[in-house]
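Asks: Structures for review follow.
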Structure 1
Amino acid sequence: MSRIDTTLAALKAQGRKALIPYVTAGYPFADVTPELMHSMVGAGADIIELGVPFSDPSADGPVIQKAGDKALALGIGTVQVLEMVRIFRQNNQQTPVVLMGYANPVERYEQKHGVDSFIRDAADVGVDGVLIVDYPPEECVDFAAKLRAHQMDLIFLLAPTSTEARMQQVAQVASGYVYYVSLKGVTGSGALDTGAVEAMLPRIRKHVHIPVGVGFGIRDAATAQTIGRVADAVVIGSKIIQLIENEPRENVGPVTAEFLRDIRAALDA
């Protein structure tokens, strides 16, 4: 079992839902991310999604795009993101870390460091899962198998527009959890229709028999609590990015922790 499997199974046994915050690696300061990750765990995060900065992110809205641009300007790439995970693992061997990003940085990393170097190096530093937005499931069978051989999971997105056939394809290769994008659009856009989410999850679960997390549009404790009643996990990203955008370095961790503590309390209520 992967660290993600173990974490989600333990939460299910306790009747609790997973809190999965997302942050862009290297934002808003190049060296703040490992410290921020520890702050999130201290506030109740169960899994951390770490965004790998990329110049042309197709699924990210203006908030995360801006964060990615700043991180890139600070010199943050895949090598630096892996180093952040390594530093985090010096003091935390339990909390799963998922890298979320796009195909281009992975392919470029392997061009520079060799075939399968991304999987090897991610495993070496303690990554537990990978979510690559533009990797379709039908082209990922071998990639997923190689990740699983290193106790890492390949996580996929599903959307309101996903067909039954697409759900079946994802179910064949996904492990860890599936991330349901609750909105038609990019991260941080629109108002979340909780009723539509509640109606969609039983359709997904007919095909997908691993935990389902819900993200895109969850911005407060009340919404998180509502989604937590039907989902296995709640993913929050854009709101955290907005909260820390203009904070001095010493406030980044405390501000994020304060926000997540409220979400954690709502999920556990």
Structure 2
Amino acid sequence: MANLEQLKPPLKWAGGKRWLVPKLWRIWQDYPTHQLVEPFCGGLAVALGLKPEIATLNDANPHLINFYQQLKKGLNSDLMMVNDQDFYYQCRNRFNELIYNRTAQTPEAALLFYYLNRTGFNGLCRFNSQGFFNVPFGKYKKINYCQDFSLYKVAFQNWQFYRSDFENLTIPHGSVIYADPPYDVEFHQYAAGGFTWEDQERLAQWLARQNVPVITSNQATERILALYRKLGFRVDTLLAPRRIACNGDRTPALEMLAYRNLV
């Protein structure tokens, strides 16, 4: 149990929210028996930080969801993982071959996705317009690869993983929603189709219609702040660290937290 308590996100993930978990925990303590619903689960920092008994975890990235689903089934690592440029590009080519052949929802694809994520440049997850992974080799001196994923199988026992548009999610009574969408910034091609301003508006309106506690985060751009205030959310701003960025920028960014229906 002690190991489960210390379980960290298995992937590097741009915009990860480990830094935000202590603030979210203060809210979560008022809802200890609720189900956590994340329409954009990303790197799982929030779910693994809050440790809900039941969770509905969704994301638009099919490779991310396949990885989590394979972990839940009991993924076994039989892939040699080395921090080597030639081997990295061999694995990237194989991963893209699986995508091309429409066989990327497999344990092999999940292991390749993990390896590419840990080894690629700056922990980015990026695909080109054809849907192929195109992140170049990283510049890490040393990488600690996980070879034993068994604890994730235990942690994910009562968690359900979906790949769907957020509007298709069923939100039962007794849920708390935490929504961390692709931010209102230039880069948002972490999955095919991206996330447009129209999607930002659609999400905010969908969240405003929910009758359960809602928390959402985003880049604190003027139009994002105006959007959520207009819909009746309580809005806070705070400085957030940048640990992964496409250009290596680590300057703290101004972020928004917006709330509805909290006790």
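Read-outs: derived from the displayed coordinates by stated rules, not from any lab. Keep in mind the model is a prediction, meaning the values are calculated, not measured. Cβ atoms are built from the backbone, for glycine too; each structure is taken alone.
Asks: Output the label of whichever structure in 1, 2 has the greatest value of Rg/Rh (Cα atoms, Kirkwood Rh), for residues 48-143 alone.
Replies: 2
Asks: Let me ask something else about it. Where does the value 19.5 come from, among 1, 2, when mean count of other Cβ atoms within 10 Å over residues 32-39 is the thing being computed? Don't jump to the answer; show the numbers that get you there.
Replies: Details: 1: 22.2; 2: 19.5.
Source structure for this number: 2.
Asks: Work out which structure the value 14.1 belongs to, where mean count of other Cβ atoms within 10 Å over residues 88-95 was derived from one of 1, 2.
Replies: Working: 1: 14.1; 2: 17.0.
For mean count of other Cβ atoms within 10 Å over residues 88-95, the value 14.1 is produced by structure 1.
Asks: A value of 1.43 was derived for Cα Rg over 2.2 N^0.38 Å, for residues 112-159 alone; which structure in 1, 2 was it taken from?
Replies: 2
Asks: Quick check on the output: 13.0 is mean count of other Cβ atoms within 10 Å over residues 8-15, derived from one of 1, 2. Which one produced it?
Replies: The structure behind it is 1.
Asks: Consider the structures 1, 2: one of them gives 16.9 for mean count of other Cβ atoms within 10 Å over residues 208-215 as calculated from the coordinates. Say which.
Replies: 2
Asks: With Rg/Rh (Cα atoms, Kirkwood Rh) derived from the coordinates and found to be 0.95, which of 1, 2 does the value describe?
Replies: 2
Asks: Oh, and also: Taking mean count of other Cβ atoms within 10 Å over residues 24-31 for each of 1, 2, which is largest?
Replies: 1
Asks: Quick check on the output: -15000 is helix-only ellipticity at 222 nm (-39500 (n - 2.57) for each DSSP H run of 4 or more, over all residues; to 500), derived from one of 1, 2. Which one produced it?
Replies: 1
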